[in-house]
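Listed next: structures, encoded as structure tokens.
Since every read-out is calculated from the coordinates, none of them should be taken as a lab result. Quantities reported herein were computed from a predicted structural model and do not represent experimental measurements. Cβ atoms are built from the backbone, for glycine too; each structure is taken alone.
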Structure I
Amino acid sequence: MPVPSERYDELFTGLTEQATTRSKKRCLYIHIPFCRVRCTFCNFFQNASSRKLVDDYFDALMNEIEIKSQLEWTQSGLFHAVYIGGGTPTDLSPDQVERLGKAIHASFPLATDCEITLEGRTNRFSDEMFDKALEGGFNRFSFGVQSFDTKVRRSAKRLDDREVVMERLSQLAARDEAPIVIDLLYGLPYQTLDVFEQDLKDYMETGAHGVDLYQLVVSGSAPMLNLVEKGRSEPPASSAEKAAMYEMGVNFMNKHFVKQLSVNHWLVTIESAANTTAWQKPSQK
């Protein structure tokens, strides 16, 4: 049931004043509500990125972190995971990313094995930003690839073509300084079963350490609906087609020994990495 706006502050304060049972694991989510480009499938677009808007929001966020860190609830137990989502958090500047990471470490009680994830795009994710993020204490990076296929990407208004995305992911994964994981969607316009299979192969080729597979769900004001209605885009895949893609994804991961963590999440293991190396070698026949 939706919470009436006039009761939000009251309920939020009541919840945060409650102590947390120390045996319970907690996760902290911080939102960066900006994107330079709105993808056609996006139901959540809030604000177009501009330097002033991002800077103003970041200053307010730093202040909010300081305030929230002083609440009894905040300090009543450890956080085992922190996730910076969006939007596009990598639209922050490198210095802001570092400051955010350090503020999280200084302000919140973190478990010694706390996973601190920065979400974003490979586009404009420079070596400087990677270095600053690592210095700030981020230890996991999640990039929204959605599809490697250039035609699919352009249709969805994703930045960069296949080769650019693959090269950057390969560079980041090769540094082996933190897990690099990606999101792939299945069911996008122009994304046939063959295209999706190639997406899976491209993921393995980059050396990225994990992948999340999500079915396309389009609703609300997503631009894709209008494009399809006007005949300017192929429709997305049917439910049956998406089911076939998911089955393909599961079978592909099993074949290459990529460990399934949940319905959507997979992680490369030592066995799968060795299998990938062998799979990529040219045949000697």
Structure II
Amino acid sequence: MQLKLNEVHSVKLTSMNYLYLILFIGITLALHLNSVSRTAAVFVVPVFILMARKLPASRDILTFFSLFTIGVFTALTIKEGLDSTWNHWLLSREYYIIATRLTLLVYIIPFLLYWRISKEAPRYLAKGSFTNTIYTPFIWKGIKDPIWRALLIAGSVNIVVFAFFIDLPSSSSGAIKVIFISFLFAIVNASLEEVFWRGLLLSYFVDALGEKSGLILSSFGFGLYHLSMGLNIWFCAGFIVGGFLLGGLAIRAKGILPSFVLHFLINLLMVMAGAIFHF
């Protein structure tokens, strides 16, 4: 049963929520490790459907796990097929990678269908407010600031850190190319990831489990999904923390525009610093 807006804050971490977290971590790892584990993960969907029929209290979260599994399996299977033929495309590697980020649309589609059928609008799939408050560093506890100021501080810190690693080509044409590709990747990747991970998945997880449990689940999912990009588990742990902060922004702002702004900036700086492409 979907939680109402004023009920979300009262939901605490329970033993069942820890069980859901373990289950979701297992599913996410299986889906993103390799094609064999991904195929095996699909077979849990019928199990989830049967469990949802027997356990009404778990129906929503098991439904979301099933939609997640179907979307991720389909998207990564498509991407795997594209990867095997990309050298036949009339695209450079940089533009091909940007194009394949569009497979995130396949992650999104099952949840859009659920939205259409259930009529349960995702609570965070909205613009949100930059004037709402957030607490640094623990979202609900810490130094109280308006979101715009927290974004300004976080953005400034990222710019200073990445500035040490950004080395643009000396030629104007080379520098323009790097900047253009950086903007293109950042706008495509940040917008689609925010719509899926915060706008949809976080929204429905919070509806089912409450803010804290929903945020923790979506953060682990966001971090571990980077395994499919060839990153090791330690880098993925960093993305789990990043997912927690971006999700916290979406929760406090009641929308994804503030988290998109920070996500876009980080992606932009990562590309310019050579963390995504080697120019």
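In table form, for the structure just shown:
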item: Source structure (of I, II) for semi-axes √(5λ) of the Cα gyration tensor in Å, for residues 44-123 alone, computed value 33, 15, 7; result: II
item: Computed 205 for volume of the Cα convex hull per residue in Å³, for residues 52-179 alone - originating structure among I, II; result: II
item: For relative contact order in percent (Cα under 8 Å, 6 or more apart) computed as 15, the structure of I, II it came from; result: I
item: Volume of the Cα convex hull per residue in Å³ - structure with the largest value, from I, II; result: I
item: At a computed 2.9 (distance in nm of label points 7 Å out along Cα→Cβ at positions 132 and 148), which of I, II; result: I
item: Value -13500, calculated as helix-only ellipticity at 222 nm (-39500 (n - 2.57) for each DSSP H run of 4 or more, over all residues; to 500), assigned to which of I, II; result: I
